[in-house]
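Visitor: Down below are the structures I want you to see.
Every number here is computed from the coordinates shown, using simple stated rules; none is lab data. Just so it is clear, the structure is predicted and the values come from calculations on it, not from any experiment.
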Structure P
Amino acid sequence: MAPTVVRDGQFRLFFFSREELRIHVHVSHPDGEAKFWLTPQITLATSTGLSTQQLNEAKTVVLAHLEEIQNAWHHHFGP
C-alpha cells in the first residue's frame, strides 16, 4: 500500500506501508523518484533519474507540504 499524501505539479508524494519507522516521504516524478528523510531535517536519502534541479524542486515541494506529510504519516502509522 502506498497512500498518496500530496500531488503538486508533476510530483506525487507518498509513503509505503510497513517500510520503516523513520519518518520519510517518497517523491515520484515522470523522470524518476526520490526519498527524503524528514527528521531531524529534510535530507535526500536516495534518488534515481532526477536532475539536480528536479531534486531541488522536489525538496521545495516536501518543505512546502511538511506539516501535511507529517500529519498524514501520524494518521497512517500512529503517533
Structure Q
Amino acid sequence: MKTNLSLLKKGQKGIITEFNLDAIPLKLLEMGCLPGNEVQLLQIAPFGDPIYINVNDSHVSIRMETAAEIGVIIITD
C-alpha cells in the first residue's frame, strides 16, 4: 500500500519509494533516508510532532511536514 511516512502507525515498517528533494534536509539523506531503504516508525511525540524513526540503523527524529514528503510502501508481515 503506497502512502507517506507521516501516515505510518507506531511499529509499522515501509520501504522508501520517493521524496521531495527540496523538502528533505541533506543530513537526513546522509543518514540513509534514500529510496529502497527500510524505515520504521518507532514513536510519535505526545502532540503528534515530531516522529521518531529508524532508518538504515539510525534513529532519527523528524518533523511531520518533512515526513509527509517521503513516500513509502508499507511492509506487511
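Visitor: To test your reading of the models, identify which of P, Q gives 46 for relative contact order in percent (Cα under 8 Å, 6 or more apart) when calculated.
Guide: Only one of P, Q returns 46 for relative contact order in percent (Cα under 8 Å, 6 or more apart), namely Q.
Visitor: Just checking, which of P, Q has the largest value of volume of the Cα convex hull per residue in Å³?
Guide: Working: P: 86; Q: 76.
Ranking P, Q on volume of the Cα convex hull per residue in Å³, first place is P.
Visitor: Looking at percent of Cα pairs over 14 Å apart, for residues 16-55 alone, point out which structure of P, Q has the largest value.
Guide: Q
Visitor: Further question on the same structure: When helix-only ellipticity at 222 nm (-39500 (n - 2.57) for each DSSP H run of 4 or more, over all residues; to 500) is calculated, the result is -2000; to which of the structures P, Q does this value belong?
Guide: This value belongs to structure Q.
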